[in-house]
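Structures incoming, each one as structure tokens.
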Structure I
């Protein structure tokens, strides 16, 4: 036996982060905006229409003159009281439900907010606890900043700001096993023992013992990524050791 839920007030919100001050959605089907819901039980498509003076949101269940009213989201929100079940039904079947707007779930929203706050705290703590070598490595990867040209305080400030704005991205970077390798590659270029030619399509050694070409960058690839991948090969490991000895 199914349990009937008592009618409740509902709030719907636009999914866009930059919601307009006022947005009107379609209330009746048209060629430009068809409002159709497929009824699996009846195996037919049914037209939707919101009319306050009707008892159903489906046109085939409406009778008499339908008084169609506008539906307007104000500041990204639309509050529908339990005394207007037709509008709640109309919105539940509306084709834009789930793409343009959704029903707000207070418990779910609160859980997502808590999760977001936790990852922000984790990211800020992780950024705060980085030692100087880690600060330089992460800054090199994120901003391409040379430690010698920027103070540690500036680097740490920028990392904390980044961690607060994009905590998920920051934590992903910290967990990336190639982080140290990318930092090393950048240091090789900063110290002049690696160089690129032909608009970053070729990478060359520039040490006292070798001026040879190291690799050709595959079409469409980033040369830093190509070098990192190369250093993971048998030949690349030997090249990496030679470059490290030249630092």
Structure II
């Protein structure tokens, strides 16, 4: 789809303004959000960085930025001004800024870690988005990025119909790796939250198959195996900026 067919930036901003101001406070996070955050924070901790400078791209109302602030100095950026105003009102020790990341004067070669949680699927130019992430990272800096897994999204009914202001460009594991290859080295990639009920996933996730598998191992182990096989709804990737 040509870039010109995407909604205007102002319309996208209006959509996210409404969406973020009705959900995503720390008290109303669903199990998916909590699991995704836990995995991302575990990967961040595993990088063993001392007081890193962290950029939360597409921070929304700032709930995850607050969690990141326990690890280092955090800057949170989001497109919608009202959403950022709400994030600031929380009083967290985070520097929140509103604006289009492609137009903002973010410092280059500055951050140790860029975190991008469920944003890239809603950006028309995904390659340029990752270029921006690479530009603001220091040499050998890290990107921790999540997005819905297209393989699973295509085999389930997860979302109601969205308004035209909403951009949806789901990525497979292979597509994500391909996009990252220009500026990053992929260190690890996994999926979480196995689900789906169409095609092959209708069989893999059927009650009968799960009952058979339960006789061989615990549900936790079976779930972990499905995640490693790329059958989770959310793709989580850790990459390091290349030369």
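What the table below lists for this structure:
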quantity: Structure from which 0.10 was derived, FRET efficiency 1/(1 + (r/R0)^6) of positions 68 and 172 (r between Cβ atoms, R0 = 35 Å, to 0.05), options I, II; calculated: I
quantity: With FRET efficiency 1/(1 + (r/R0)^6) of positions 84 and 196 (r between Cβ atoms, R0 = 41 Å, to 0.05) derived as 0.75, matching label from I, II; calculated: II
quantity: Winner on relative contact order in percent (Cα under 8 Å, 6 or more apart) once structures I, II are ranked, highest first; calculated: II
quantity: Per percent of Cα pairs over 28 Å apart, the highest-valued of structures I, II; calculated: I
quantity: Read-out distance in nm of label points 7 Å out along Cα→Cβ at positions 12 and 156, computed value 2.5, structure in I, II; calculated: II
quantity: Highest-scoring label, criterion being FRET efficiency 1/(1 + (r/R0)^6) of positions 52 and 124 (r between Cβ atoms, R0 = 30 Å, to 0.05), among I, II; calculated: II
quantity: Entry that produces -10500 once helix-only ellipticity at 222 nm (-39500 (n - 2.57) for each DSSP H run of 4 or more, over all residues; to 500) is calculated, selected from I, II; calculated: II
quantity: Given 115 for volume of the Cα convex hull per residue in Å³, for residues 36-107 alone, calculated: source structure among I, II; calculated: I
quantity: Structure with the greatest value (metric distance in nm of label points 7 Å out along Cα→Cβ at positions 140 and 220, set I, II); calculated: II
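Here, each number is a calculation from the coordinates, and none is a lab measurement. Note that the structure is a prediction, hence the values are computed from the model and not measured. Cβ atoms are built from the backbone, for glycine too; each structure is taken alone.
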